[in-house]
Structure I
Amino acid sequence: MNYIELAAHTLDYQQKAPIGFLWVVKTFVYLLGTGEMVLRLFPVLCGIAAILLFIPVAKYFLRPVAAITAVVILALAPPLVFHSVEIKQYSTELFATVLILYIYMHYKDRLAWRSLLVWGISGAAILWFSYSSIFILAGIATGISCKNLYKRDWKLFFRQLVPFLLWLAGFVLNYLLFTHKHAESKWAAEWFDFYHYFMPLPPVNMEELRWYPAALYHLIEYPLGLTWKLFTGNSVLLKALLNTPWLPLIGLFYGIWLYIKDKRYALILLFPFVFVFLASGLKLYPLNERFWVFICPLLILFIVKGIDQIASFFKSDKVSLLFFILLIAAPVYNCVQTMIHPDEFIIHKRSFQKEALTYVNTHFKRGDLVYVYWNDLPGYRFYKHTYPYNFTALEGGDYRKVSTSYPNYIAHLQKDLRSFEGKKRIWVIYNHLILTDIGDEIDQPAWYYLKNINPTDRLMSHLSTLGKQENVYTSFDVKVTLITLKP
C-alpha cells in the first residue's frame, strides 16, 4: 500500500495500527527496503527513546536512587524489550506515554498562550501515533481540571482548557478520518470477550471476581517482568509463598496510597487508570499482556515509589539498597536467562516461521514439492518476498467453509493433493498452534474443531496414507513433515 491506501484502507488480517506509525514504517521501507531489520527499526528507536526520556521523568517523580531503579525496570523487563523489536505499535505507545509525562513536566505551569498551544498541538500529534495515549491525555486533562475546579481558580481552569480542547479535537479528527474503521470491527471485540480480556464491570459471579487478582498477577509478570519461579514443585502453598511477586504488589498499592496522600500528582497519575478500566468494562479496550504496555511507566512509578518509602523506614543505607536490588533482581535474572536461552525469549509470542522455511530451503532437492497448509500462509507470503528461497510453495486452500463434514473437507482437499502426483518428496509446513484464521468464528465449524483433537494432527494422519512421514522440524508453533510418497 502507498501512503493514501494506508490511510483509506484496512490492513490485511484485520491488523490495526495508528496512521502515524504506519506512515513512518512505510517511509523506512521506502528508503531502506523491506528487510526485517528495517521493519523493526521504528519500534526499536521508540524503545530506546522511551528509556532515555524516562530518565528525567523518573527523576521528576522519584528520589535519585528510586529513579535509577525505575529506569532499570523499564530497560530490562523482557516483555518490554520484546515489544521494542517487533513491528507493532506497542513500543511506540510506551514511548508516547513517557513523552506525554515529559511534556507535562515542562508545560503544566506555563500559562503563556504560546506554551499552551505548543502543549495542545504536541498532545494532539501524539494521538496520531498512539491509540492508547488518549487515556493518558484524558487522565491528565481531567486531573488538572478537577484540581482547578476544587481550588475555584477559574482563570487557570479556562486557560488550561486550550491544550485539552486541542487534544480532544485531535482525537475526534483522527477518529473520523482513520480510527473509526477499526472501532467498527466486531470480530475483535467478540474474540477478546470470549477469552476474558475485558474487565468484568461489575463482576456478577466468582469467576468474574477471580479475573481481578489473576489480571493483577499477570500484569506484574507481563509486561513488567517482575516475577520469577523460585519454586517449581507441586505444593500450592509453597508456590503461593515463593512465586507470588509480593514485593512489587506491596510496592504498587503502597505507592498508589503515597501519591494519593501527597496529592500533587495523584489525579494526573490515577485518572488514566480510571479511563482504561471504564473502557475495558464497556468492552472497548482489552486488558491483557501487550495492552498494558503503554501504561507501564505509571505502574513502575507507583511500585518504585512504594518500595522507596518502605526502604526509608530502615536507617541503614545497605538495608534500603537491598530493597531496590530485590526489586530489579527479577528482570535482571530473566534477562540473563534470555541471553543463555535465546530461543525461549517470550516464546508464547513468537513464531518460528522463518526458521522452518530456512530448514526446508537448506534440505530442499530438485523435484521436491513444498506444501504450505492454509493456517501458515501469512508467514510464508511475507518471507517469500524477503528471502530468495530455492522453491515456490504450493499454497494450500482453506476448504473449511465450503465443507459440511471432515470427509467432505478431505474431498475438497484433493484439489491440493492432486499436485502431489509425480513427486517423490513432499514438504508439508503447517502451524499446530494457530488453528483459526483472522475473522473466524471461534471453534467453527464444529466438525473441524473436535474437543482435544488438533485439526493438524487429523490432517497428518490422513496424509500418512500417501507415504512415509518424518517430522523433520518442530518448533513452538510451526512444524515441517517430510513425506516420501509411495511408488
Structure II
Amino acid sequence: MGKYRVETDSMGQVEVPENALYQAQTQRAVDNFAISDLVMPQTFIHALVSVKSAAASANAKLGLLDQKIADAITSSCKTILEGAHLDQFPVDVFQTGSGTSSNMNANEVIATLASERLGESVSPNDHVNMGQSSNDVIPTTIQVSTSVGVRQSLLPAARYLSQKLEEKAEQLSEVVKTGRTHLMDAMPVTMAQELLGWKAQIDAACNGVEASLAHVEALAQGGTAVGTGINAHSDFSDTFAKELSDLTGVAFTASHNFFYNLSSQDAIVSVSGQIKTLAVALMKISNDLRWMNSGPLAGLGEIELEALQPGSSIMPGKVNPVIPEAVAMASAQVIGNDTTITIAGQSGNFQLNVMLPVIAFNILQSISLMSNSAKRLADKAITTFSVRQDNLNVALAKNPILVTALNPVIGYLKAAEIAKKAYKQQRPIIDVAEEETDLPRAELEALLDPNKLTKGGIAN
C-alpha cells in the first residue's frame, strides 16, 4: 500500500496519494469514475493548461489577479506544456458530462505547482479558476484542441498526401488502364486521371474541414456557468482570446453568443462531419489500392505495393496490402467517432451540453488517426507503388468495352454484337471488329487507341 495524505474540499476529507500534485476533487473523480482505462488525450490536457495560462494573464491585465500569483500560474502551466507532469491527469474520459473533474484536475495540479513556486498558497478555485466555470472552460478546451490539431497536424498531413498524389500522377500520366464501373470493365482511363480523382477528394475534404473551423475558433470562454458571464470581468472574454491567440499562434476570438457554445456542440459536430468525409475518401483510396494490388496472379495485378512485412504466419512468401488495410480501419474508427459525436452533440439540455468529455476524446482521436493515416498512405503506399504494365496491356487489348468508341460509326447494336463475340472468344476487340465491319485495320486502330479514348469526345 502506498502512502497517503489527507486533502479537504467542500465535501470533507479525502485520502490522496502522498506525491500526487492533484488534490481532493481529482481524487474523488478517480474513485467515482473507474469506468475505463481511457484518460483525456495529451492534446486536450495541453489545450486545457493553455486556457488556464491565458485566463491568469487576462485576469492579471484586468487587475483582478495579483501579478505574482498570475506569474506563478503561467510558469507552472509552461512546465506542463513542456511535457512535465502529464501523469497527474488520471481522470477517466467517462466522467461528469460537463468535464468538471478534468477542469478541477487542472486547477489543482497548477495550483500545487504555483504554490510551490511562489512559497504561498494558490487556490485552485479562487485563483486558477478565476472568472471561469467548467461549463465554459471545457467547451473552450475542446475548441482550442480541435483547432490546433486540425491546423498543425491534420491539414498539413492531408495536403501532403494530396501533393504526393499529384506527383505520382505526373509520373504515370502516360499509363493507360482499364476503367471500371460496378467493378466491371469499362472505358480506359489513365493512371493519372485515377490518382487525380483521389487528389480531388482529399482537396475537397480539406477545404470542408478548414471552412468548418470558423465557428470552432469563436470561443466559449467568458460565458462562465450558463452563458451570462457571471463572475467574469466584462472585458475578460476578449482579453482572454488575445492572450490565448498569442500563446497558441491561432487567431481565436470571443464568441458572439456564449449560450450557443455552452448549450450546443454544433461547431464540433460540423468539423467532425468534415473529418468523416476525409475518412470516407481515405477508405475509398485504400480499397482501390487493395483491388489494384490484388493477386499477384489471380487478382487484377495492376500495381505492386511496396512489400513491408510478411503477410502470413503459414503461407511463405505472401505479402499483403497492410497500409491500405490499416488506413481503412482507422477510417472506420473515425466514421464511428462521428456517430458518437453526433449523439453526444444532441445532448445539450437547456444551457449545457452534458457529454463534453466523450466529444473531446473522439474528435481528438479522429484528428490524430486521420493525420497519421494520411502521412502513412502517402509515404508507404502512394509514393512507393509500381505499375505492372504488362498486366495493364493484356487487359486493355481484350477489353470488349473499347467497342464503345465504334458506336458513332457502326451503331450501338452492332457494337454490342462485336463486344459479346470478342468476350466469348477471348480475342482482342480490334480483331473481331475487323472481321465484322468494313472498316480498315488502320482506321480501327485509330478509333480503338486506348490512349486517345482517355481524352473523351468522339473518336476520329
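When mean count of other Cβ atoms within 10 Å over residues 78-85 is worked out for each of I, II, structure I gives the greatest result. Highest-scoring entry among I, II, by distance in nm of label points 7 Å out along Cα→Cβ at positions 262 and 374, is I. Out of I, II, which one gives 0.05 for FRET efficiency 1/(1 + (r/R0)^6) of positions 46 and 430 (r between Cβ atoms, R0 = 41 Å, to 0.05) as computed from the coordinates? Here the read-out was taken from II. So mean count of other Cβ atoms within 10 Å over residues 174-181, computed for just one structure, reads 18.4; which one of I, II is that? Comparing all candidates, it corresponds to II.
Bear in mind these aren't lab numbers, they're just calculated from the coordinates by the rules spelled out. None of the values given here were measured: they were computed from a predicted structure. Cβ atoms are built from the backbone, for glycine too; each structure is taken alone.
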